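These are the structures, in structure tokens.
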Structure I
Amino acid sequence: MIKMIKMEDYRGTDGNIDWSLYYKAQKDAGETCYECGQYIVNVLKRDFIPHRQKCKNCESMESDPREISHHSFIRCPKCKATMIVSDLESYRLYNDGEHEIMCQECEHEFEIRTDIEYSFNSPELIKPKNLKQEK
């Protein structure tokens, strides 16, 4: 059985959780990707030995020659350098559609596409009031 990292194990004497140590422990145990922090599901692996690992999307950034999608990184098609979108400080990249970008490593210009997905939450159903039958 896989032992999950617990927040309570990282609560200090002041009562606060040391988030940096907690996140590091999750990465070291292979619960989250050590590149992007995405959760990795290892629940079905009975013989899983805790170790640092990358999620499938981060692995694809290095090895998959096809167009790839990632929630945090952009890959240069020329030199394979990865860039963290939030570090680029270009808010236009968060708009739906195509955007020109320059690789920070090799200065190759290329186009990326931002796809935005929406999810809508509806309120819970209204419970019917108890109706008294009139006689």
Structure II
Amino acid sequence: MDWRLILIVVLMILSVLDLSATAYYVSKYRSWQENKPYKLIELNPLLVFLWTKLGFFVGMIVGSVVLLSLVYIIGRYSHWIIAVLLLLVLIYQMYNHYNNITLLHQLINQYPSGHLDPAIFGVVEGSNPI
């Protein structure tokens, strides 16, 4: 088996895991604070645009097709150093997802109503009213 094919398979698996963790995080966050804008939850402008215009489910499918296609093209046709750098970025994203999801669960456990006290957190856009 060619090393490039193995790299592409690993990149695609990590990309699917990344998109799945993003969808879980955003859906969990929006179920906790339904008025929070997508742009304050996710940094990927493509996904935020698609979610805003097409809705979460359809936007996630369209965004996944676009992003997975880009990952495949980069893995297949770019210089091997670029593909390895993408692999390192995806590994770092998995670490960040783990931390963010853990912190979100702690925040939901402490404030199950979704209301974040302005005396503690300051003014939080999208926080549920009392």
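No lab work stands behind these numbers, since they all come straight from the coordinates. Because the structure is predicted, anything quoted here is derived from the model rather than measured. Cβ atoms are built from the backbone, for glycine too; each structure is taken alone.
For the reader, a short list of remarks on this structure follows.
- Structures I, II were shown, and helix-only ellipticity at 222 nm (-39500 (n - 2.57) for each DSSP H run of 4 or more, over all residues; to 500) at -4000 was computed from I.
- Each of I, II could give distance in nm of label points 7 Å out along Cα→Cβ at positions 19 and 51, but the derived value 1.5 comes from II.
- Structures I, II were shown, and percent of Cα pairs over 22 Å apart at 45 was computed from II.
- Given 36 for relative contact order in percent (Cα under 8 Å, 6 or more apart), calculated: source structure among I, II: II
- Per distance in nm of label points 7 Å out along Cα→Cβ at positions 35 and 91, the highest-valued of structures I, II: II
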